[in-house]
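Several structures are given next for inspection.
Rule-based calculations on the coordinates, nothing more; no lab input. Owing to the predicted nature of the structure, the values given are computational and were not obtained by experimental measurement. Cβ atoms are built from the backbone, for glycine too; each structure is taken alone.
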Structure 1
Amino acid sequence: MRNLSKNDLLKISIPGMAITGITGGVIGSIMGGILPILGMATLGAVIGNVVWALGEQRFFVLILVGILAGSGLAIYLGGMESALLGAGTGGAIGGFVSVNLNMLRPRERDQ
């Protein structure tokens with residue numbers, strides 16, 4: 001694991017904020033209303049900024065794969081009106097898969 005400075009965590013990372021912010025906004029749209037959309041998008045953007053600053057860019061690749069696969073499958077099974085739900089849940093599942101893959105990866109021992 002690389003050494004993190006305070007400046008690394010304070011950097012704004014547009015890709016991380018965009019990916020998780022959009023995913024959060026999609027999930028908020030399923031909840032209904034503008035306040036859930038704004039709240040979930042903001043929460044997603046904050047989480048995305050922190051995760052990107054910690055150096056987990058591979059995490060976002062799997063989220064994007066999950067968004068594309070989830071929305072594609074939802075469109076195939078339920079039509080265009082299901083695309084938002086499929087994209088939101090696909091992005092969440094992609095994140096869960098990424099976390100589990102990172103937990104299975106062997107760690108370097110500090111000596």
Structure 2
Amino acid sequence: MMNLHILHTALSHEGLRMYFSKPYGLELLLVLHSAEAAGADNGIDDTFDTIRFNKPRRAAFSSFIQQLELNGHVLKRPSEFKASKSVLRLSDGVSIALKGFLGTNSFS
């Protein structure tokens with residue numbers, strides 16, 4: 001059950017706090033989490049197209065992804081299928097914190 005303490009604990013993690021700073025941040029977290037679990041080949045454009053609620057402008061989204069990458073909260077990896085594409089993945093720290101927030105792991 002979600003309560004304020006769980007939210008405050010989640011927001012104590014710098015990476016989650018950065019994602020939650022945008023209206024579409026929780027959806028972005030869940031999209032990236034799902035894409036990784038499915039082994040999806042999701043680049044910036046694919047991820048942007050998946051966002052449905054509080055969708056930002058494309059340039060603002062790209063800028064936010066760049067900020068997340070600079071702060072180590074999202075990783076860009078080369079695609080296994082297309083040489084010119086980078087796949088987006090949550091950093092290990094953000095992934096662990098998100099699992100704790102979702103109740104599938106403890107915060108660390």
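Looking across 1, 2, the calculation of relative contact order in percent (Cα under 8 Å, 6 or more apart) that yields 25 traces back to 1. Source structure of the calculated read-out (helix-only ellipticity at 222 nm (-39500 (n - 2.57) for each DSSP H run of 4 or more, over all residues; to 500), -15500) within 1, 2: 2. When log10 I(q)/I(0) by the Debye sum over Cα atoms at q = 0.10, 0.18, 0.22 Å⁻¹ is computed for each of 1, 2, the one that comes out at -0.33, -0.89, -1.15 is 1. Comparison across structures 1, 2 (criterion: distance in nm of label points 7 Å out along Cα→Cβ at positions 67 and 99) gives the highest value for 2. From which structure (1, 2) was mean count of other Cβ atoms within 10 Å over residues 59-66 calculated, if the value obtained is 14.5? It traces back to 2.
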